[in-house]
1. A value of 2.7 was derived for distance in nm of label points 7 Å out along Cα→Cβ at positions 81 and 473; which structure in P, Q was it taken from?
2. Work out Cα Rg over 2.2 N^0.38 Å, for residues 185-352 alone for each of structures P, Q, then name the structure with the largest result.
3. Ranked on distance in nm of label points 7 Å out along Cα→Cβ at positions 49 and 281, which label among P, Q comes first with the largest value?
4. Supply the structure label, taken from P, Q, corresponding to mean count of other Cβ atoms within 10 Å over residues 241-248 with the calculated value 24.4.
5. With Kirkwood radius over Cα pairs in Å, for residues 321-424 alone coming out at 17.5, pick the structure among P, Q it was computed from.
6. When Rg and Dmax of the Cα atoms in Å, for residues 393-432 alone is computed for each of P, Q, which one produces 13.9, 43?
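Only the coordinates and a few stated rules stand behind these numbers; no lab work does. Computed from a predicted structure; not experimentally measured. Cβ atoms are built from the backbone, for glycine too; each structure is taken alone.
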Structure P
Amino acid sequence: MHRLAQLDHRYVWHPFTQMRDWLKREPIVIVEGKGALLRDAHGREYLDANSSIWTNLHGHNHPAINAAIGRQLRRIAHSSALGFGNEPASLLAERLVHAAQDPGGASSPARRNLCKVFFSDDGSTAMEVALKLAYEFSRRNGRPRPKFVSLQGAYHGDSVGAVSLGHIDLFHKAYSGLLFKTDQVMAPYCYRCPYNRARPERADARDYRKCNWECLGKLEQKFAAQKRRGNPYSAFVFEPLMQGAAGMIPQPAGWLRRAAGVARGHGALLLADEVMTGFGRTGAAPGLSGAAPPIFACQHEGVRPDFLAVAKGLTGGYLPMAATLTTQAVFDAFLGEYEQFKTFFHGHSFTGNQLGAAAALASLDVLHSPASVRARARLEETLRAELASLWRCPQIGDIRQVGLVAGIELVRDWRTREPFDPRERAGIRVCDELARRGVLTRPVGNVVVLMPPYCTTPAQVRRIVGALAEAVAVLSATGEGERPREP
């Protein structure tokens, strides 16, 4: 075992990892990266098929971002945002506000425009900021008991407030005594929707579903019932276009726009979690063209939220940094004389730090470059074409792609949609086989996630998908995973 792996085993506690299993074998220790490739301590190379847990946009060791960080380091790395501003954070806030505008030019109330930016550290803190701002804004505007609703299977981070917005028992049940209650509503999970009358086909379930938008009906009923109780929901919390940790659950076209309309119709704020979906991950919005396509998922359906939380790809995957964008109306609710104590009493030591902001500015420059726009379009098209070859695998039940994000759901038999028992670790076993073939990603339960960096070439995409087909075939050859014995 490599010395670095020994040190890892001795001292490091990994996130979302059963450490008993981790300690049974030598871990892959990454020491270097270039473009879409990673190299471990033994010199083995791997394709980064999930962008280093959904963060890396343009590839590792990108020269433009490297140079921007170097230039900033020669000036200053960090100074406090408590009482001081700084150059790159000011420039970045402006860029984010402009990027969040409706690219289609649709009109909306001026005070609903996203025009203020609060910086923080990661996705959880970005959501925590949005939650606290929404709570206090609602309270100051006549709703003394603000209440929130989010989607089934929602995951919005690990801080206590963000966990309270989530509904994945596996992650959240252990902390139930620490949390405040939020409500959940049916997610538009077409593949496993009880109202979808369509028989399984070899296609994305959104394309052959047969339903009457019952999921939207449930949303309307939820809002109406809460209103009758005399305490309407203060905010609707959602990931636009695709729920990530829920299992890469995509929303059928039109759902986001209609769901936002339901929430708006009941006077609720819209809180969009674009920690995973932001910065071009969901592809170009249909019907829009130009040198600078929209980079946020909400823009695909003309939805303008009151809060927009971003992180992960904000710095191109280089440094931990996050931001919460909100409106002038929310900002004004926290204005007052010093002795009124209307201040937003929340902050982070590295808020708006110069290194992170410099990396983010460079990443945005790359993102909007014609070369990157072309590369993303090519990657999306190549990924879609290659994924189609996986339908021949009987243990693949659904392939769902939104832009540059794909979730491949493993099942015992596609004709019945029967899932693998969690104890069979089907997703983990497939990803282990992928690693043996030089491809790194991580499953969400029985769903294998593919989310490569934007620099990934067509040949590398073919290698990733080909390795996945081989890995799933191994699963099939071992009897589809032996059913776990009953205790």
Structure Q
Amino acid sequence: MHPLAQLDHQFVWHPFTQMRDWLKREPVVIVAGKGAVLHDIRGREYLDANSSIWMNLHGHNHAQINAAIQRQLKKVAHSSALGLANEPASLLAAKLVKLTNAKAVGRASSRAGFSAPKQSDGGSSVASPHLNKVFFSDNGSTALEVALKLAYEFTRRTRSAGVSPATRAKVQPRFLSLEGAYHGDTVGAVSLGHLDLFHKSYSGLLFKTDKVMSPYCYRCPFNRAKPERADAREYHQCNWECAGLVEKKFATQGRKGNPYAAFIFEPLIQGAAGMIPQPPGWLRRVTEIARRHGTLLIADEVMTGFGRTGTSDFGLRTVDSGLLFACQHEGVPPDFLCLAKGLTGGYLPMAATLTTQKVFDAFLGEYGEFKTFFHGHSYTANQLGAAAALASLEILQGKPSICARQNLEKNLHDELQTLWSLPNVGDIRRVGLIAGVELVRDWRTRAPFDLRERAGIRVCEAMARRGVLTRPVGNVIVLMPPYCATPVQARKMVRAVFDSIREVFGKL
């Protein structure tokens, strides 16, 4: 075993990893990367098929981002945001506000799903939010934690305005999120999640939140369609009961006299839940329901932001190529937008929570009123991270990157079609540049593998032996390559999925 691997085994505890299994074999030790390729200590090459856990946008060792960090290093690496401002963070905040408030040119087209409802006030606290305030932190969990705390205190203050402190203390805001939701690993973010496998152990630490059905077309109990060799969103047969259950949930909570403070969601596709995509129009419909009930919207775009949801689902949804955020695809302006992962192009830990002037104003007051937002991080508004993020945004808006993303979308779409011939492929779900391949015992029955069988893990281990690295979500194989991935590289990634499934489950 290589000395570095020995050190890892001796001292490092890895996240979301059963360490007993980890210690049984020599790990892949990455030492370098360029573009979509990673190199290990043994001199082997691998394609980074999940962008180093959904973060790396433009490829490793990108010259433009490298240069931006080097320029900033010659100035200052970090200074505190507590009492001080800095140049790159100020520029980045202004840039994020501009990009997140961009509107689609025309309406997104859809072949299946709801007709897009007209946006209206509906009695919501913020009818058509304009995001113009940015709070920086350092990862997706903290971005959600910031939104959670702000929404909690904003709700308490606005719903108890003019009442006594004793009455205000009784206002207890409640939150609603989706089944299978994952929004991070800090205690507040975990409380918003509903993945028992991850969260059950910590139940004694958490506060209670409510959940509502996720629009999982492939395994929806209301879907009367028999399995086909296509994305389940294309052939589902139902009366959109999933949206009806959302309406019912809001109405029930409203009758209790305590409407939900906020509805938290990943727009267009849920990640850790199993790469579950939402049918076109679902997001607009359910957020309109939330608005009618005076509920704030918290959009978790930690995974979906910065172009990941692309420009089309090829027949399901088509959007403006200049839009970088999933919410914009369906014209849903949230009250809080949480960003991380790809914010710096996958280079440095940095996150941002954007919100509105109305929320910001609720925290203004005289010093002695102590209305300050008492929350912060040592590396808030870090200059190196902000410099990397500015460079990444410049790349994203450039024509070469837009063309590369469009080409990669088409390449992924075309290559993924080859997997339908495999009987252990039940559903292939793709939104833009995010793809999930659900493994089943037999596609005709949708019968799932038990998680203890490690079906997804075994396939990914076989892929690694073929020089392609990714990590499964349960029984779902995830492909989310860097935008620089070439047609040849995209083909190799999908071919590795094909060959590895046949290796693990047997040939046709």
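1. It traces back to Q.
2. The maximum falls on structure P.
3. Details: P: 1.8; Q: 3.5.
Structure Q gives the largest value of distance in nm of label points 7 Å out along Cα→Cβ at positions 49 and 281 among P, Q.
4. P
5. The read-out comes from structure Q.
6. Derived from the structure labelled Q.
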